[in-house]
1. Where does the value 3.3 come from, among I, II, when distance in nm of label points 7 Å out along Cα→Cβ at positions 103 and 415 is the thing being computed?
2. Work out the source of -18500 here, i.e. which of I, II gives that when helix-only ellipticity at 222 nm (-39500 (n - 2.57) for each DSSP H run of 4 or more, over all residues; to 500) is computed.
3. Consider the structures I, II: one of them gives -0.36, -0.47 for log10 I(q)/I(0) by the Debye sum over Cα atoms at q = 0.07, 0.08 Å⁻¹ as calculated from the coordinates. Say which.
4. If distance in nm of label points 7 Å out along Cα→Cβ at positions 55 and 311 computes to 4.8, which of I, II did it come from?
5. So distance in nm of label points 7 Å out along Cα→Cβ at positions 111 and 423, computed for just one structure, reads 5.7; which one of I, II is that?
6. Once relative contact order in percent (Cα under 8 Å, 6 or more apart) is calculated for all of I, II, which comes out largest?
Structure I
């Protein structure tokens with residue numbers, strides 16, 4: 001069935017007008033906690049005479065507020081507890097809030113889903129598959145743990161492929177615990193007759209529950225998600241380690257050291273060199289190279305500092321050998337011997353995660369309660385035609401050269417590319433820095449990259 005653009009526009013105008021009128025006539029004032037508390041006696045008298053009518057009016061108002069995403073739902077829930085009590089309050093609010101949420105969901109779906117899905121179809125493939133597979137549980141988590149406002153969840157979910165029936169059922173079940181907590185607090189609200197009544201144990205506990213509930217709900221959903229992930233794996237009866245760390249770079253070394261310091265049994269696995277990128281091909285060698293290049297650059301600019309012209313002869317091979325000597329000097333601090341002495345089992349080899357509790361190195365399988373992946377990254381080789389035919393360098397292999405390149409092309413103007421380009425330019429190479437996009441150091445602020 002083709003959706004009429006005219007009817008969509010009319011519906012949108014009606015919704016906007018209703019929301020506009022709500023604020024224009026200051027109707028939100030009537031849904032404040034202080035006003036409803038003042039009118040509670042009158043509501044109770046009317047409810048005593050017209051129970052069914054009062055319940056019906058309450059539900060209609062609540063549904064409209066939820067459907068139009070108007071503020072005041074939390075106050076309405078508290079008043080529902082104060083007016084109807086725990087059982088009827090939960091019953092009315094549970095259905096009214098879910099019906100209102102579903103109406104907002106359907107409005108969003110009718111108005112915008114088709115456009116969003118068509119406009120971003122290629123980018124939404126993975127999200128749609130995820131919603132089909134885990135949409136119910138994801139929605140349940142959002143309902144149970146109020147990280148985002150519920151009206152946002154209603155509208156955004158309408159743009160996805162989740163079924164309306166699933167949305168309704170999951171919303172009602174997911175919002176039920178929170179509804180019970182708020183309704184219970186509302187029943188206590190009705191019992192406050194004086195300032196001293198606020199200090200009663202029941203009232204303090206009821207309102208404390210409002211703060212504790214989101215934390216408890218998050219813990220519950222985390223446990224449920226964890227159980228779901230681990231359900232297909234068998235937990236070992238015993239564990240070899242409290243923690244296995246894969247990768248002995250900066251992150252892996254610190255993680256294993258901290259764990260060992262609190263007496264955890266830790267295994268640290270490294271395939272290549274201890275110290276990882278920072279010690280061997282990153283921070284240490286690059287800063288050593290920059291220091292040498294900076295000294296040469298300052299000498300060339302001696303006259304700018306009021307000095308006579310200075311000429312420095314240098315041997316590029318010696319510069320690179322100095323870098324290796326600095327690495328050798330720092331190496332013992334990151335060595336397997338040092339970390340073994342600190343209580344870490346250092347294992348050389350390539351690790352493969354078999355399960356959430358097992359890591360395999362060659363033919364050996366380690367069982368562990370926790371796994372940290374600290375494998376870092378490696379240089380990205382672009383798919384340029386003919387690149388495989390030349391002996392190109394990367395930020396890992398450049399430290400092996402001993403002859404200064406006459407001409408130098410650096411692909412990528414991130415921190416590493418800019419460091420190498422500046423250093424080799426100062427040492428005398430003719431450097432060309434290539435970057436996709438108009439800005440080098442594109443992850444930095446424009447004024448920083450402009451320097």
Structure II
């Protein structure tokens with residue numbers, strides 16, 4: 001397996017002091033591809049709605065495969081709907097995986113995930129055009145269904161690559177339609193999901209470039225974030241069972257109003273983080289009541305509670321607190337409250353050698369950097385189960401993400417992509433190779 005050495009090795013093997021100038025990304029091309037990709041799933045109500053495992057994610061994947069193919073790259077889609085793009089020619093060894101995802105939340109932004117995929121493809125285009133030889137295979141990836149906004153299993157594609165889908169293929173959307181149906185319709189193959197898992201040791205490392213999705217970098221006036229770790233999260237599905245009754249004839253004291261109970265749950269979950277400080281964040285982001293008509297007391301309600309923290313113990317405490325809130329609301333309202341964890345991901349640290357390579361890449365480009373944790377979940381934390389991971393952040397305007405107003409200045413996007421490219425070249429040096437130009441790649 002290719003080794004990237006100790007964190008100190010990157011300082012001893014800087015590819016930049018000698019030889020030809022270090023290549024840079026084509027900023028105009030990068031921004032143009034991002035702009036075009038953002039048109040796929042553009043929502044009339046604002047933002048982008050390109051849901052994972054759905055038709056628009058497939059359309060985006062197909063379009064990006066064409067972009068790569070026209071630049072001489074070799075695209076492939078696996079049974080889980082993941083898109084991979086490689087340099088042409090025979091494989092040279094373990095893979096340096098680079099990328100993110102192209103699915104969005106409903107009315108999300110155009111940069112979340114998509115930026116990392118487009119930048120990874122741009123890095124490969126630069127390497128290919130310049131005949132840069134590396135001691136590993138750089139492979140761009142667009143993981144499927146990272147958000148879980150349609151089929152309720154976030155990180156679907158990266159879980160498949162890491163062999164974590166064996167007991168999760170029954171994932172469904174909120175109407176009960178299964179992931180297998182979506183895969184069969186939109187470019188995957190549910191009968192061959194096991195083949196999406198990569199052999200142990202085949203991924204040397206994973207790099208992900210991403211917008212921060214928070215305000216820290218912008219407030220500090222710093223262009224590059226070196227991610228130290230990624231929060232874990234636990235998603236709890238909650239069902240409230242009350243009694244549907246006539247809204248005009250049922251006395252207030254005789255009601256078992258599922259929506260009132262759900263409202264208490266929403267506030268109780270918020271208190272877990274905002275008041276009690278049990279975990280970093282606690283959010284109810286989905287709520288649906290039935291029968292949802294004006295003159296009927298709601299009989300049922302469904303909602304999700306999500307807790308996040310970088311500390312595994314605090315994450316577990318957050319989940320326990322959600323369960324305690326459910327028990328208390330059930331006791332107080334007389335409605336039955338059921339809760340169960342539907343999915344989760346553990347907090348992870350990024351790799352020290354990759355952090356050092358990213359930091360020194362930023363330094364070599366004269367860009368200030370800041371070490372910080374990621375409050376958002378990323379495919380990187382799933383890949384961390386099989387390979388070292390590194391993440392690069394660029395500022396988010398106003399700290400806004402998962403919304404139509406999500407944005408990052410164009411020059412910041414180009415700077416981040418240059419740091420990604422420079423990091424790849426530094427890792428090549430520490431892996432025992434000397435990035436150079438030639439007719440092909442070394443074997």
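Nothing in this text is a laboratory measurement; each read-out follows from the coordinates by a stated rule. This is a predicted model, so every value here is computed, not measured. Cβ atoms are built from the backbone, for glycine too; each structure is taken alone.
1. Working: I: 5.3; II: 3.3.
Working through the options, I get structure II.
2. Values: I: -18500; II: -10000.
It must be structure I, since only it matches.
3. On the way: I: -0.67, -0.80; II: -0.36, -0.47.
Of the options listed, only II reproduces it.
4. Numbers: I: 10.2; II: 4.8.
Here the read-out was taken from II.
5. I
6. On the way: I: 12; II: 24.
If we compare relative contact order in percent (Cα under 8 Å, 6 or more apart) over I, II, the biggest value is for II.
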